[in-house]
Structure I
Amino acid sequence: MVLFLLACAVEPGTVTPDPAAGPTWYADVAPLVDEHCVRCHTDAGQASSFGDPATVAALAPTIAAYTAEGLMPPPAPDPECRDYADSERYVLTDEERAVFQAWADAGAPLGDPADTVEPTPPITLAPWDIEVRAGQAYQPEFLDGQNDYRCFLLEVGNDAAVYLTGLEPLVDNPSIVHHVVLFEAEDDELPTEGDPANGFACGGFGEDGWDFVSGWAPGGSPVQLPDGYGIKLRKDAKLVLQMHYFNSFEGASSEVDQSGYGLLTAQEVDQRLYVYPMGAYDFVLPAGDPDVVVPFMVPWSEDWGSLSILGVFPHMHQLATGFDYRVQHPDGTSTCLSTLDGWNFHNQITALFDEPATVEGGDILYVECRYDNSSSNPAQFNDPPEDVVWGEGTEDEMCFGFTYGTLE
């Protein structure tokens, strides 16, 4: 949820609670908060903590308003387009929104602690087969005032080729982490000076020859690949953990971080999975334009075989308002892969589909990103608005649907 909820909340005690009038915190609301909210609203990170029931009760009218408007939980890929793993955690039903509203209307009663419901367990892949972290804690250097890209070498220690079947980013200090990307690199593609395990400067999209493995952005969850699928790592694999640190609050430059990854592995899989960065690299968002559409198309050749798409990770920055990814067929029909109306930079989810989609020769992969670069956009960071171009920084923009797929 947004960072300014506390500032918008009514004062505790404005409404006299009536426990008999509706839902209570312990019996009805806490399970919803636990399932839909606490992946962001913890003591760590930039969102206000929901660990104290009285704090959440004070916010009840604001929470009810935001959930009713579909702003909270933040917009996520629409499961009606194509359902995906854990979608029920990211999207509220009408019945769940009604619970928040009824609780607020009743004065946000806490109820009886004896009614406490067993918490929904957090999404984690632990215990991992392998845990790798940066060699030492790093204090970002925001030389341009906002961004610091830093890479760390992670030694997997595998004496034979292995397949990754699950990847969980271990974000040490989420308050300063904009995103995390994992690459595989050969020895001759790594720095020859210093100790790469303790960090080196790098670009946001890595270096030439690095293979994209996985990515995470705020709000994201671990990636558990479907049974029988895996991303191959070479023997004695060298992984590069690329961290993007963002100077988002006063004092961020004094923070430190030592993030890493938890990995699940298999010696053999039925299908090798690849990650394809589908999206546009060259575009401009004109200053003041409230409705900019950036399209990207890939006509699929019969010579390439069939592509089976198992999931999508949409990625844009702060000015985005929507995302659409579909397969256009020669007969004029289309298959929806991922669609998102509304966008929240702090809620970027990898959607691994319940059922894969197939792309054949003659089809077109179509990605569309939408933006609002006007002064009316609450996420606008330029006053007055300025032209914004593609780039790696948080105040640039991107348009990607990172695509998990196999070729046959």
Structure II
Amino acid sequence: MSDPRLWDWETNEKRIDVEAWKSRFEWVEEFQASPDGERVAAVANIGEGEFTVCVNGEDWETPFEKIWNLRFTPDNRLAAIVSDAGEWTVAVDETPWENRFGYVWDMLWNPSGSAVAVCFQQDMTYGMAVEDKPWEETYQHITDPTISDDGAHTAATVQVTAASETDIDLFKQGIMSAALDGTVWDRNFVNVWGKRISPDGKRLAAEVRLSLYEYTIAVDGVPWEKTFQTVWEPCFHPTDGSIVAPVRVGGKWTLAKNGEIFWSGRYGQLWHVRFSPDGRKTAAIVSPKFGKWTVAVDDSPWSTRVDELLTDLCFSPDGNHIGAVAKNGGKWFVLVDDRLWSRPCDMVWQPVFNADGSCAAAKVEVEGKYGFLVNGRLLPFRAEAAWSPSFHPEGKRMLLRSVEEGTYVRRVLPITDVL
């Protein structure tokens, strides 16, 4: 069930013995847990060139020559790239796609998980396939795939002109373009990357290189009129359809909107642009001075600075809170609303918020074990494996998934107890 409201939020704890799996197989690979916490799975080797997937102790009925990139989608489907008889495809909940390819890679899906897509190679040409439907057109090279939020559209950078690695002059003229659902733009560029599909699936925006020294954003193959020293990935505004992108002007970075400078601030770096769900706020990771990183919200930088790295920027569902992962002084921290949580960690994953943003939680690694930080407090669970916490849509309960001493544990905790 993909709707979190329909998950089991009443059972406090469920356990599955996964230690016993090791004695049944030659080896067991990394565990994966479904978002609803009801299933735990892993790729397992059952013999020479023979693999299966073990799910809650039960094996897939049909083995494959190779299984890799096993993952649960956000809607709780279990997907993997598999090979059989020398051909590659995707298997979802044990059922392989009908189409077979020479090779498959870069499995991805839309935010809801309703559509799984991959890049494929067939007869030395390349394309994308989504939910077992390959592009009709294929190309000499493909890279940097993306999928629309509704899962109905895919796009990638494609090579449209044959060229050898040493043909510099042809490369300068432009041999790359972008394809949306397999249909290539009318114009070529020196390079294309950082693509985004509009929420309605009708437009494709991308970073493009016009020459060796000119960069801009192209929308449906048409570049912005202004060029820049370089650019980063464009973003579609969630409500008005405008396009913003970080751009470099005069040796400094700022934010542009529809080809015009949008933010007045100038930074040593600006990237990872995010909008609040209602589109009223725009945030980005910025470097106000060399070697220092923070978050800017509507062009106003936070006062907190970190000296190594800032990443995984995100808004709370209500749009009033912002979280990120920070590395400072050699340790990892959770950064929420301009404040570093006091607990240093060996590693931190992107924080998640409950509905009203009053509670934030993150998967962390501390002293070689995995655990959970909630509003800065380290919960008393130590695990060999763990997954990011989830909140009930109403925000009053949280779901934790972990593997502790050979047992997969699914816990539901009231927020009042956690805090």
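Quick note: the coordinates plus some simple rules give every number you see, no bench work behind them. The structure presented is a predicted model; accordingly, all values stated were derived computationally and were not measured. Cβ atoms are built from the backbone, for glycine too; each structure is taken alone.
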Self-check item: When distance in nm of label points 7 Å out along Cα→Cβ at positions 25 and 153 is computed for each of I, II, the largest belongs to
Solution: I
Quiz item: For relative contact order in percent (Cα under 8 Å, 6 or more apart), which of I, II scores largest?
Solution: I
Quiz prompt | With helix-only ellipticity at 222 nm (-39500 (n - 2.57) for each DSSP H run of 4 or more, over all residues; to 500) derived as -500, matching label from I, II | solution = II
Quiz prompt | Which entry (I, II) yields the derived value 35, 25, 24 for semi-axes √(5λ) of the Cα gyration tensor in Å | solution = I
Self-check item: Ranking I, II by distance in nm of label points 7 Å out along Cα→Cβ at positions 129 and 161, the structure that comes out highest
Solution: II
